[in-house]
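K.L.:
For reference, the structures are reproduced in the following blocks.
Derivation of every value follows stated rules applied to the coordinates shown; laboratory data play no part. Note that the structure is a prediction, hence the values are computed from the model and not measured. Cβ atoms are built from the backbone, for glycine too; each structure is taken alone.
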Structure I
Amino acid sequence: MRTIRIPVDNGLHIVADEWGERGARTVILGHGGGQTRHSWDRAGIDLAAAGYHVINYDLLGHGESDWEPDGDYSFSRRAADIAQVRKHGGDRCAFVGASLGGLSAMAAACHGTLPDALVLVDVVARLSEEGVERIVGFMTANPDGFGTLEDAADAISAYYPDRPRPARLDGLRKNLRQGDDGRFHWHWDPKFLTSGREHGSIVDLLDKADWTARVPTLLVRGMKSDIVTDAGVADLAARIGQLEVVDIGGAGHMVAGDRNDQFNAAVIAFLARVMPPAGGMAG
């Protein structure tokens, strides 16, 4: 694994981890809002073992990537960021995006950065408003941060009671930053939720897009998700001509975290059919 810094617009940088051989067919992993690239660590390793070059990046305003000083986290900005990340990939490239990462991947395709394949992880064009409100409520519930890592773990457990509370908190620490006052805050820029910048509409972008008829697309849905409904899946299927759907039982919105082995197997099987690895072994 190698960690790289990728320059994007306005002199800012995105931080990404790389696995596999550069020049091989590439998979770009984009995490969900409020997460960091570390949510994909096991997926990156498995994809590289399958023969792919993997770029796993922190979205702008998240993790170790820079924060946008003007709070411009619009879909057009995120599409431009993906275009810069794509330049580090091989001749063919797939986008894998969870939640905000998936919306950003669709926006990138609509703005002309076309993948050879697309994997959307528990995200559709028309999300459940109730589910979105619940997530935003969780993300904005502790503006002053947490006194300890245990406090942060308690907040997650209250929001997501079906997920076992981790015995060790090393992984959680990667999603938090410790301020000068010693308190722990989520590792993302609050402006991406509160700046009020108009993000535009994925629905409107898709209505004007032509890639939807030709890019093989997989939707991996968590069957316990409150974000993606049957109506949302049907709407996406009407918009994307080559849509396939895999339902992961026992998984919520954080599909990869809930059922990682099943998730990785489904994604690798899909990519092996529509964009098989070619040339070179994983490194």
Structure II
Amino acid sequence: MTHYESPAIEITGRKLAFYGAGSMAEAIVKGMLDRRLALPEQLVMINRSNAERLQELRQQYGVATPDTEDDKLHQLHEADVIFLAVKPKDAQEALLKLRDVVKSGQLIISVIAGLSISTMEQLLGKPISIVRTMPNTSSTIGLGATGLSFSDKVTKAQQDITIEIFHSLGVTIVVEEPLLDTVTGLSGTGPAYIYYMMEAMIQAGHALGLDEADARKLTVQTVLGAARMVQITGEEPAELRRKVTSPGGTTQAAIETLEQHRFTDSVMKAVSRAKQRAGELGAMIERSTIQ
């Protein structure tokens, strides 16, 4: 993960507007500010009606939060980069509003799961540079994993800006748009799989006699340490697993039990089902936005 001492040249002086002020928009803002990729005066956050939320964000991060509808539209018109971060059900309304204010040279970065580039282009009704992304919630602490897909209007400079922004939140990969559903199933939804495993480990430790707080402490450190081992050593998870699995030992007994319950198959089916559901949600959004 790169740490920034001052704003990168691609971002310096550019205005970034967030259309939607929910948790993912806040994660991106926090990531950029924490790593000094952007300064507060470059950032504008907008939502439809929650003035209390905007006040909280203004006080915490020092960003601009326009109040009137005219000022909101003006800020969106003047932005170099617009993050589309509204709820999926509000996507059509947001894009139709943007239709009248976006201009050539602007970049739209969507963090709305399932909303295709073609649907956004159709609703905007004009050629515009669009990036579709799939971040995850670990972006909040700078350890996110994000997939990116670019429309054919996105320039090399705009690609660099996008990668720079999301790299400040963790790691990024660039994929063809159809693969974003796979990214959704793997890393977009992935933190929940790990949390679910951790829940079970904590419950097991507690059920077998440990204090619950101790079981939690040991579980958190175990997961953290395992991830860092893969990252630092560069070894494959399968090889690291083999190294700690002694024949006839405790680890082998545990792994055999997991496999008896089709652990690998269950995880693969979970990722596949999440990917499938992402496609279903995308189709639902597309149907609702073109009606």
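K.L.:
Taking Rg/Rh (Cα atoms, Kirkwood Rh), for residues 231-270 alone as the criterion, which structure among I, II has the greatest value?
P.N.:
With respect to Rg/Rh (Cα atoms, Kirkwood Rh), for residues 231-270 alone, the highest-scoring structure among I, II is II.
K.L.:
Which one of I, II has distance in nm of label points 7 Å out along Cα→Cβ at positions 119 and 151, as calculated from the coordinates, equal to 1.4?
P.N.:
Values: I: 3.7; II: 1.4.
Considering all the candidates, the number was obtained from II.
K.L.:
Consider the structures I, II: one of them gives 1.2 for distance in nm of label points 7 Å out along Cα→Cβ at positions 215 and 239 as calculated from the coordinates. Say which.
P.N.:
Checking each candidate, the match is I.
K.L.:
Let me ask something else about it. With relative contact order in percent (Cα under 8 Å, 6 or more apart) coming out at 23, pick the structure among I, II it was computed from.
P.N.:
Details: I: 23; II: 17.
Computed on structure I.
K.L.:
Next question. Once mean count of other Cβ atoms within 10 Å over residues 207-214 is calculated for all of I, II, which comes out largest?
P.N.:
Answer by largest value of mean count of other Cβ atoms within 10 Å over residues 207-214: I.
K.L.:
With P(r) over Cα pairs in 10 Å bins from 0, in percent, for residues 79-222 alone coming out at 11, 34, 27, 13, 10, 4, 0, pick the structure among I, II it was computed from.
P.N.:
Going label by label, the one that fits is II.
K.L.:
Taking 69, 41, 36 as the value of Cα extents along the principal axes in Å derived from one of the structures shown (I, II), identify that structure. Could you put the intermediate results ahead of the total?
P.N.:
Working: I: 49, 41, 38; II: 69, 41, 36.
Only structure II yields this read-out.
K.L.:
With mean count of other Cβ atoms within 10 Å over residues 159-166 derived from the coordinates and found to be 12.0, which of I, II does the value describe?
P.N.:
It was calculated from structure I.
K.L.:
Can you say which of I, II returns -9500 when helix-only ellipticity at 222 nm (-39500 (n - 2.57) for each DSSP H run of 4 or more, over all residues; to 500) is computed?
P.N.:
Derived from I, not from the others.
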